[in-house]
Each structure stands twice: as structure tokens, then as C-alpha cells.
Structure I
Amino acid sequence: MKTMLFISWILFASLSVVSQECFMVKTETRYWDSARTYSGYTLFGTRGMSYLTDFEGHVVHTWNIGTNPRFTEGGTLLDAVGGNPSNQNIWKELNWSGNTVWSYTETRSNYHGHHDFAKIYNPKLGDSTFIYIANKDLTAQQCLDAGCDPSHNYTGAQMDAIVEVDMQGNVVWEWCFFDHVVQDIDPAKSTYGVIANTPGKIDLNIRGNPVKSDWMHCNSLDYNQVLDLMVINSVHGEFYVIDHGNTFIANNAAGSIALAAGSAGDFLYRFGDPAKYDQGDPPSVLDNWEKATAGNKQLGGSHDIQWIRSGLPGEGNFLVFCNGQNLFELSAQSYIIEINPYLNSAGVNTGHFVNPPEAGYSVVNSPDPNLMKEKKNVSKQIVWKYSSKNNTSFYSTIGSSAQRLPNGNTLVCSMNDGHFFEVAPSDTSIVWEYFNPMTRNGIKTIKPDNYPTYNGVFRAYRYASDHPALAGHDLMPGSTMTGNNPDYLKPEDLLSLQDKQNLHVKGNTLNQNYPNPFSSGTTIEFEIADPAFVSLVIYDFSGNQVKSLVHQNFSGGNYSRNWDGKNDNGMQVASGMYIYILKADHQQLAKKMIYCK
């Protein structure tokens, strides 16, 4: 039986227990429609290594660094050192050979780099620079002096900053949220104002969220060279656009920082949660307290804010991974959202930023009652959205990324499950799907049910072969990460029910082992319909290979193999349930068996 359910297809077609089918996930490439994908290579970092892979999952190249890697236009690999996106103070550029060609270390004790960074070209400086997010320490007295509610304790408080350094490591520009705050509880403070009339500043006393350590938890930023603007995203569900060009003075770091700290550095645009500046409704419990509404909140737990690059479909719009946390949906899921910030209430592109509440909202019903969702207020500036039809199939509570590709497709990385897939825009069908095989317990052919990020990947990127980082290099594919031959479905495998029935009759057969359960030995019988390369492998329920019984070419016919309960090292295995999988000619069959000592 071969079935493709796109985001969530069943690996173990012959297992009788549905929960086991859902919890056991085959890793690496699972589906590829070569005619509809954007040609190139996928780059991702996991467990301290960066991997460049082709569509079939073959490893083309690796680097001994792997936190949040990406290629620069100069042809290098840029990444943070240490493997933890939440804590990074050292960044490096590596060449193809893995040699360090540039590095920067944040040495200031009151700045704590984290999550995102980029190498950009600063047109006013006429040179490349490096930008990154850092939490900046604040004293409790600074918070009180700014107008924070004195009933709270502000020990350990921090606010995020964007720091820009030149290639010699000198800070040339800096912007910090703390310089752009407003409060409405103490008229004696210079920060006093009407929150609803001050959308360009952040409210110091947001209800239920006083200033604290990692208060904004910003996790992504981007730079638009044409507009000379920055955008930074907070996990709490808002992103903010900042003027870089009009706050930067070449060769005058002090002047630049002063400009960025003044009114010229106030937000030019913000999107996601207008209740935070008193221009929208917050999430709330409905009269029936078993239900809730997101109000006017559009984003929750969001990551990877970016401008869609020039020349790509949707150029100039924002693309963001909305994780779906804190949106108060009875049944949560993640979304990829594209926003045109220039649209007004009539849907007209004004050519300038329009405050989202002024653009307004459409009341949208759930497309299917089984999603168990209330009506939503959806911003009229949202021009495209992707989510899986089955809301339980795509939900990542942390990290994750989305990338618009030149053919209009969108590459998605769902961090919780190390799940990459490419979405076509017209029918939002999946044209490629891959699961990261690298887990906390090593490389796995099968990923068992486990806690989030067991095989997590913070982001993934797709690059064409002519990208400066790849052009002129040997892109000959090596083995897959697991060392297994690629075994995935293709469009022609998505057969009609009748075709699948015929395939079942004419195809290979895997019988239940006997005896089962067994203690000393068992026999596995199988039938191969046509000559093929055949593998018969036994796995435990954690996805670890236990014993390879067959790995060779077979002619058509009936065969059997015996297993004595010993692993590949000749050691007796523990009592328990095991899975045996037969692979032949892109067909995969599986059954379970029980061994009792």
C-alpha cells in the first residue's frame, strides 16, 4: 500500500494500531515532485553541524558549525558559534573548506546576543556590515525612571537592541527598544503619553507583562537595502519597522546611535497585536468560558520576519512564520502569513505604511467545522496565508522559518519536528517533504514519538546552484545522512484507489512472522513480484536499527529469513516489540512482532 497524505502520510501501512502509525515517522525525503519544486539545495544546521543536501537527501557538503547557518552574497557560510540560537556572542564566516574568514565576538558584558543576525551592505557606509539582536541589561532604577509601574520588581530587566558593526568589529549603529517607550501612569516622566496616540513607541506597562529579563524576546530581524529599513520581530506577536537610513551617519557612531535613540528611531510600522497600543481588542474569553477569541491579534509566537526579496513573487511584502501560540484558538496550528503593509481599507496599495487598524479587518469563518475554531478578525493587509488543512499536522511552538522561492513556492521549516516542506502557491499542495534524521540520540531512520525539538532545526534555506556560495564548487552528492538509499514517493505513486488495489494484488507481500510472540527464533516470509534490490531490516520502537536480515538483489519469487533475536553485533536484544520493514522497488511494507526472552 502506497499512500501520500502530504504533510502527514502514514509510514507503517501494515501496522494495525493507528496510534503507532501516527507516532512513527520515517525520516529524510518522503515525497518529491521534481516538476514543481524550485531547483536547488537545502541548507540547515542541526546538532552543531551544517548540512547542504539535495532533494533526495544526499549530503552535498558539511561544515563543523550548525546553529542558524545561511549563505552570504559573498559566498561564505555565516553562523553563530555554540549551537544554541537563544544564546550567542560569537559569530563566524566560513569558506567552502570550513576555514574561518571573519569572526566577531560581543565582549560587552551588558549585551547578550541571541537568535538572529545578518551580513548586509550598508549603502551609506559603502561597505558590508554585520547586524545582530542582543538583550541589553537595564537597572531597576532605569526602569522606574522611565515610568515602569513601581509595584513590580525590575531586577534583571532587559530590552532588545539591534547592533551594527563594521568588518573591523567597531559598533557603527545601534537601536534599542528602551529608547522608544511610552507610559500613561506617571505624568511627571518625559515618557508620559496616550498609548493609543503613540503607536511608534512600546508601552512600558503592558497588562500582565511587566518589563523583565528578555522582555521582548525578539527572534528575527531583516534589512531592506533599497528602503534602508530594519524590521525586528518579537515572539509575543508583533514586528516593528525601524528607519536605518535616516538614523545612520557614516563614520559617526555616536551621532548615529543618538539619532536612532531619538524620535527618528520610533517605529514606522508595527503589525500583529494592536491591543498593545490600545488600537484593537485583546484576546479574551467569551461569555461561554469554554471558548475564546483572539480579538484583533494576528500573530502569536511568531518567528523569521523578512521582506520578500526584489524579483520574487510578493516582492516588498512581509513574510512571517506565525507559530500559532497565544492566539487562543481551541485547536491551535501554525501559519505562514504574507502581509502587504501599504494596503488601506479599500485594498489599495498606497505606497506608504498604513497602520493595520486603519486598514481594518475581515471577519472570517473557519473553513471546516472540524477545525473547531471561532470566527477570526483577519487583517485586510494579509494577502496570503498557508496552513495545513488538518490542523494537527503542522504546528511548531518554537523556532521555524519560511522562504519565498523564485517559482512562487514557499519553503517551510517546522522546528518542533525537524520538518521541511515546499508549498505550491496555487493549491497549497506539498511538492517536497523531508524530516531531519539527526536527533538528540543520533541519526535515526525512524523518528519515534518524542518531545518537541527531538530532531529540531531552527531554520532551513534553499539555494540555487549558481548562488555565489555554490558556484564553481563540487556539488557531487554523497550518501544520505542515514546512509540509506533514498526511498520516497513521487507524483506517479499517488494512485487512484483502483490503481492501489491493483498494486496490492500485483505487488510485493510481507507476511506476519511466525511464531509471534517468540522466544528463541522466528521466521519472516515475503514475496517479491519482480526483480529488485531488497532490504529487510528490524528496528526497535525508538527507531534504532537492530538487525539487517536482507540487503541484496532478488529475482521475483517467495523467500523467507529467520531471526534469532540477536542484533547486528551478535548480542541478544531485550524483550519487547519490534518492527520489521521490507523495501523493494520503492515499495515499503512493515509489520510488528514481539520478542520474549
Structure II
Amino acid sequence: MSRKLKGIAAARGVAIAPIVHFHATLDHIPTWRVAEDAVAGEKARLSVAIAGVTTSLLDLQRELAGSLGNQDVRIYDAQVAILHDQTFRRDVETEIEQRHVNLEVALQRVVARYEQVFAAMENPAMRERAADLRDIGRQLVGALMATEQQKYTANGRDYLFAADEFLPSDAGILDRAHIRGIVTAHGGKYSHGAILARSLGIPSVVGIEAVMLQSTTGAMAIVDGDAGIVILDPSPAELADYEQRWREQRAIDRRIAEVRFQPSVTPDGVSVQLLANVEGVRDLDSLEVDAIAGIGLVRTEFAFMERRQFPTENEQVAMYRRAMDGAGGKPVTFRTLDVGGDKPLGYFKMPEERNPVLGWRGIRLCLDWPDILYTQMRAILRASALGHARVLLPMISTRSEVVRCREVLDQLSADLKATGVPFDPQIELGVMVEVPVLVPVLSDVLPVADFVSVGTNDLVQYLLAVDRDNQRVAKMYDPFHPGVLRVLKQIADAAAVAGKSASICGEIAGDHWFTPILVGLGYRELSMAPVFVPRVKLMLRSFTVTECQDLATRAAAMQSTSAVRKLVQEEIQPRWVRQLAASEDGRR
């Protein structure tokens, strides 16, 4: 029976192969008491170990230079800098002098203390630098014990690397000819191991603590680096589906260079704006701005969740300006703070709720605590001076909520204008449609809003009364349900009548099988994780708008989800396959 484990998507792509467990820890660390007259000898051993590990790291850097980008190859410069940091060296030597322990033990103790310091840092990228320290400590102890690092191979067969974590030095002992994917129990999206996996093009999912317990070496598994999922012992149907996706990905990868900077248009010339969703300013570093029409969703809550107290107005301005800069003059949509439910703030005590997803969250929380809303809106206004910004309100259910937020935005705009603080006078205020009751009253709300963005993740789960994170009912969560399609059509029609733009910013926006249906329903803006933009752009080139409208009309009129999926399988998938095949014929 297959098992699906959810983690963090660290490097895009799909991999299918047997899983192989690797253990990087040293089995036994020698321990002895160092006499006073032997302290100098232990310090000399440290110098030799540092020199040896430095040579190894520089050799690895040269070996990988052709496979890594210039920025990523500097990861090893950072490790060398740690090795030669005088404070680090002095702390290790002090441990030897004062506690009279051997060097191996001194290294373990100092690295452990440093890890605690990094773990307490607010910045998640800095917290993940603790992995570099563990890596340095492991390499030094290995050099002292004359232990050669285990070669990560599977006897010449394709394999999935499974371990507690993937560290920078591990890249040098991978069998890169046969490794197909990486899955780890620990680590984050911005760890150096994850960065290296992306640069090496190895699909990777991290942060699945159960992977080492629930899987066995040699068992078949699937790593979905796009969705952050690992499937253990996949069923024949799951294998067939992912094998098809793998073949498609190869063809898509070959076409990305051809289309990624071209306009996103249908064959009959209708433009569909493809925008990017970002979780934080760090996502902007890898964003190809020329390939998108703007940033359709900045999830501002992640910047709040990374901290130990509410960010000040100036701190928020700096974050939002970074997003405006990263968008290169294109519009940026900032969703106001959407915490509560499954996204609590550690420093803000939330009430105990029986069903927090339906409780005090999103705009409800912000209107009850107006200082939070005022500060954030003022910061967004100040950042908007760098370009065109849009403010998106989550969890809206009534017109009065939008009116109150509009009054706040207008008042803050007037205050900034009076004090000579620059901002975008054309800033827009939009509503996120995710609460089902908003749909029948949308025509009442749109006169006080500038645009609509549909949050399909929550909207679908509320419409279907299905918690998609509950394994007992998750299989019932299906946005291809005809009822969902009819609701999406209602929203698009209401926006069109009011002359307001309507976009999709949930997961289905990045699902290329959904693209023709969404276009047929009337949507001309789709906002998604950047990794999905090339697929959606390719799919747009497969159907005219008239064909999309026909597909959407028939899908919405069907009486079952299975009928809609059959339509996708019989009419959308073959056109997609022909699109990829035609591009391959053209290349030949």
C-alpha cells in the first residue's frame, strides 16, 4: 500500500527509483583526558585537520565548478571561511585547555554551542547555516580519525538518496551518474544542501522526519520536488502517472529555453497574464522577472512568522521595497497578514479554537487588532512609491469588511500625502474570494474593490467540506468537481460585469491540466509558484480561446468529477502530448 509523506519542496522535478538510506554520522568518537603537557599537541592536530579539510573543500569546489553557478559554488568559500575563523578556532582550543578533552570531543561541544546560537536566530536562512557548522565538524572529526567519507552509491544502479540531511560536502561523494532524487528528514528550502540540489538539477524534498523510519532501503519511491511530496511503495497507477510526468518534464525542459521569455498567449493571440506567488523576499533571488507579468501574491505572513516579535513599520517597508525592486517595475500584490488557522505566530497568543481554520484568522484578526492592519497598510503604501502595488484582503465574507479596509487605506494615503511621503496614488485594493458566502454577494462587494483574486485552496475545501490535510477525506478534495467549476464561473462573470479583473492564485493556477478550463471560464490572470510558469505557458499555446470556452462549458455542465477528469484525459492531455511532440519534430 502506498504512503504519501509531505515535506518541503527544495528542488523541482520528479524522480522515480529505489530509495537507499545513508548514515553520515561517525559510529564512535574517541574520548580521553588530555594532560597539561599534551594540550599543545592537540592544538597542532587541529591545524593539520583544518589544512586537510581546506584542501578537500577546494578540490570539491573545483570539481563542481562546471556544474554549479558562480553564486552557488561560493558555498564552499563560506565553509572554508568557517574553518579559518579565528573565533571558532579559539573556542575549540579553549575547550581543550580548560576541560582537558581531546580535540574530537572539543569540536563536538563547540559545534553544538554554535548550533544553539543559530537555532535562536530570527532569519530562517541564518538558522539553516547551522548545517554548515555540522558539516565542518563532521569533516574535521573524520579527518582526525582518518575516516574516509562513505561513498553514496547503489552499486551502479539508479537510486534516491535518503538521509537525515544533505550537507555541502555530500555533493562530492554522490554518484551523480545514478542519483535521481534526494529526500531528507531535516533541512530547509534555503539550506546550502537544498541550494546545491537545485543547482545540480536533482529533485529534492526535505523536512520529512518520517522518511527514515517508514521507508526501507531498496523500496521503490517517488520524489515530487514540485509539490514537496514523497510517495513510498507507489501503486501501479501512481507509477504510471509519474512516469508520464517524468517524460513530459524532459520535453518541457527542452522547450523552456524557447518559450520562457516569450509572451503568454493562446494560438489566436489572446494574452493571459502569468504571475508569480512568493512566500518571502528570498524567493525573489531566483525569480526570472522577464518570464512573468508581475507578482500576483506576496504571502506577507511568512515574514511575520520568521520573527520573534511583530516587525516594525520600517522593517516592513524594507521587506516590501525588496519585493517591489525584485519585480522590476511590474505590479506586486501584497496579501495582508493571514495568520491563524494553520499559521500561528509564536509571539502572538491566539485563543484556543475548536476549528481554527474557520475561526479568528485573516482580515477578522486584523480588523479586531487595527494597529496590525494600520502598520502593514502604511508600510505597503510607503513601499509602493517604487512601482505599482496592490493590497489583497484575505478571508473576506462581507461588504462591510472591505469598506472598513478601504477607509483605512484612504486615511493613510491622505496622511502620507499631507506629510509629503511618496506612495503610489493608483494603489489598488482587492478581495480574496475563498469564503463561499462571498460568491453570491460579490456584486455588492465589487463596487468598493478594485480587483478579485480567487484563493482556490481554501475555497475548494470549504465548498466540498473536505480538509485536504486529513488523510481520511483528502481523496475527496478535487477542484475538478463540477460544482467548483460553476462557482469559479460565477466569480469570473461577476467580475466581468463590474469591469474588474479576476485572477486565480491557488494551486490550480499552476496545474496545466486546468489551464484551458480556467481560460474558458473567463480568467485572464493566473498566479502560481514560478516553477509552474513554463508548463502553463506551453499549455496556453495548445488551445484557442473558443476551444477553451467549449471545454469549460462542457466540464461545468457535467454531473461528476470523474466525467470532468475523463474530459481532461481525452481532450486536453492528447493536445498537450502533440504540442510537445511537435516541438521535438521541429528540433529534429
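No lab work stands behind these numbers, since they all come straight from the coordinates. Nothing here was measured: the structure is a model prediction, and the numbers come from that model. Cβ atoms are built from the backbone, for glycine too; each structure is taken alone.
Out of I, II, which structure matches 46, 31, 21 when semi-axes √(5λ) of the Cα gyration tensor in Å is calculated? Display every interim value, and only then the final one.
Values: I: 48, 27, 23; II: 46, 31, 21.
The read-out comes from structure II.
For which of I, II does helix-only ellipticity at 222 nm (-39500 (n - 2.57) for each DSSP H run of 4 or more, over all residues; to 500), calculated from the coordinates, equal -1500?
Numbers: I: -1500; II: -14000.
The value was obtained from structure I.
Here FRET efficiency 1/(1 + (r/R0)^6) of positions 39 and 463 (r between Cβ atoms, R0 = 30 Å, to 0.05) has been calculated and equals 0.00, so which of I, II was it run on? Present the calculation step by step, with values, prior to reporting the outcome.
Details: I: 1.00; II: 0.00.
Computing FRET efficiency 1/(1 + (r/R0)^6) of positions 39 and 463 (r between Cβ atoms, R0 = 30 Å, to 0.05) on every structure in I, II gives 0.00 only for II.
Ranked on distance in nm of label points 7 Å out along Cα→Cβ at positions 335 and 511, which label among I, II comes first with the largest value?
Values: I: 5.4; II: 1.7.
Across I, II, distance in nm of label points 7 Å out along Cα→Cβ at positions 335 and 511 peaks for I.
Check the numbers for FRET efficiency 1/(1 + (r/R0)^6) of positions 447 and 543 (r between Cβ atoms, R0 = 25 Å, to 0.05) across I, II and tell me which is largest.
Looking at the calculated values, the largest one is I.
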